[in-house]
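Undergrad: Structures are listed in the sections that come next.
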Structure 1
Amino acid sequence: MLGTKGRMTQIFDESGSAHAATIVTAGPLTVTQIKGEKDGYAAAQVGFDAMKESRVKKPQTDKPFKYLREFSIGEKEAEVGSVIDISIFAPGDIVAVSAVSKGKGFQGVVKRHGFHGGPRSHGQKNKERAPGSIGGGGRAGGRVVKGMRMAGRMGGDRITVKNLKVLQVDPSTNTLIISGAIPGHPGTLVEIRG
């Protein structure tokens, strides 16, 4: 299932315990194409978030959706034009959610990799958050080793969070309430797999 991330909230269960949760507006999805023997694999291409006809480019007029994704279907049968909605989920289902995380720009090693930095005493002035030694003559012949953890761009990665529980399903508004936090900012495209 595809959807867009909404805001976070909290849900109270029967015992009165509060659970952090994320609201996701999911589906409906329309099957736009079936991949079969000719393509070499079995998958269903689905479209999400229908667009206005005036906004669709000419080559995409037969698939007027903002997002197109493929899901392997295995032995399941699907027909072009059929609609998939959130009724495939039920409260209590365990799902995995994938999305692109928030971009955080260029960050140092303390935030990006969890380095502790130097000591805060004994003459340290501007080196508290410095990475320290990154190698030398003894290691890799005086070059910096590939994969060395250093400062750089952080965030904007595809993240998958597993073992999240579906707390509520509302077919009238196409919303799912899923326990815990989901990557990305509100409005991010999310992929929910059962």
Structure 2
Amino acid sequence: MQRDAEATRGRLIAAGRAEFAAYGITGARVDRIAAAAQSNKAQIYHYFTNKAGLFDAVWADLVGQIVDGLPLDVEDLPGVAVMLCDIYAEHPDLPRLITWQRLERGDAAPNEVGARDSRERVAVIDKALADGVIASKFPADVLFALVLHMAAFWEFTSPDVLRIMNDTDRDRRREVVRAVVAAVLTGPSGG
């Protein structure tokens, strides 16, 4: 029975992820989510209380996947950015979900796993800066945020700007991300 419950919950999260990526929280419909999950609306309310609760579960799952799937090699921050750039390119629903979360749940309490992981990564970067392993004119927290945002550059840039840039080659895009992050570093690992 427990495996069935976990499987149902997992299907609802997967279906919710697709629905929320397409429509956001407000536009998402629990009947479509239930149908896609081969479940029913009552299960959504049973496991997640409401639609927002399901979105929070989708968000927690997404954060967990990124935290678990993105190692931090402080001596290769350009490589870390490229790895995240690849994750965004391979999972186009991620930038959409991030945007919807910011727009519709931005005032909610931060995800504890994501917040703790971010603090830990900033502490590692701060130590690397203090130890001279890397150098940058930016403090650790800003440097961390810049790495994240530069990795997402292609996914969050306006379609109009992307058309002007006319650069759809994935390898070229990766190299731009690598070069920009390297340019932010001014010491041993960055030049």
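FYI, it's all coordinate maths here, none of it is from the lab. Note that the structure is predicted; figures quoted are calculated from it, not measured. Cβ atoms are built from the backbone, for glycine too; each structure is taken alone.
Undergrad: For FRET efficiency 1/(1 + (r/R0)^6) of positions 42 and 90 (r between Cβ atoms, R0 = 41 Å, to 0.05), which of 1, 2 scores largest? Spell out each step's value before the answer.
TA: Working: 1: 0.95; 2: 0.75.
Sorting by FRET efficiency 1/(1 + (r/R0)^6) of positions 42 and 90 (r between Cβ atoms, R0 = 41 Å, to 0.05) in descending order puts 1 first.
Undergrad: Looking at structures 1, 2, which one was semi-axes √(5λ) of the Cα gyration tensor in Å calculated from, given that it came out as 35, 20, 13?
TA: 2
Undergrad: When distance in nm of label points 7 Å out along Cα→Cβ at positions 146 and 178 is computed for each of 1, 2, which one produces 2.0?
TA: Comparing all candidates, it corresponds to 2.
Undergrad: Here's something else I'd like to know. Work out mean count of other Cβ atoms within 10 Å over residues 82-89 for each of structures 1, 2, then name the structure with the largest result.
TA: Structure 2 gives the largest value of mean count of other Cβ atoms within 10 Å over residues 82-89 among 1, 2.
Undergrad: Then there's this: If relative contact order in percent (Cα under 8 Å, 6 or more apart) comes out at 30 when worked out from the coordinates, which of 1, 2 was used?
TA: Source structure for this number: 1.
Undergrad: With FRET efficiency 1/(1 + (r/R0)^6) of positions 50 and 138 (r between Cβ atoms, R0 = 35 Å, to 0.05) as the yardstick, tell me which of 1, 2 scores highest.
TA: Of structures 1, 2, the maximum of FRET efficiency 1/(1 + (r/R0)^6) of positions 50 and 138 (r between Cβ atoms, R0 = 35 Å, to 0.05) occurs in 2.
Undergrad: Hey, another quick one. 1, 2: which one has helix-only ellipticity at 222 nm (-39500 (n - 2.57) for each DSSP H run of 4 or more, over all residues; to 500), as calculated, at -500?
TA: The structure behind it is 1.
Undergrad: Identify the structure, out of 1, 2, from whose coordinates log10 I(q)/I(0) by the Debye sum over Cα atoms at q = 0.20, 0.27, 0.32 Å⁻¹, for residues 122-169 alone was calculated to give -0.90, -1.06, -1.18.
TA: 1
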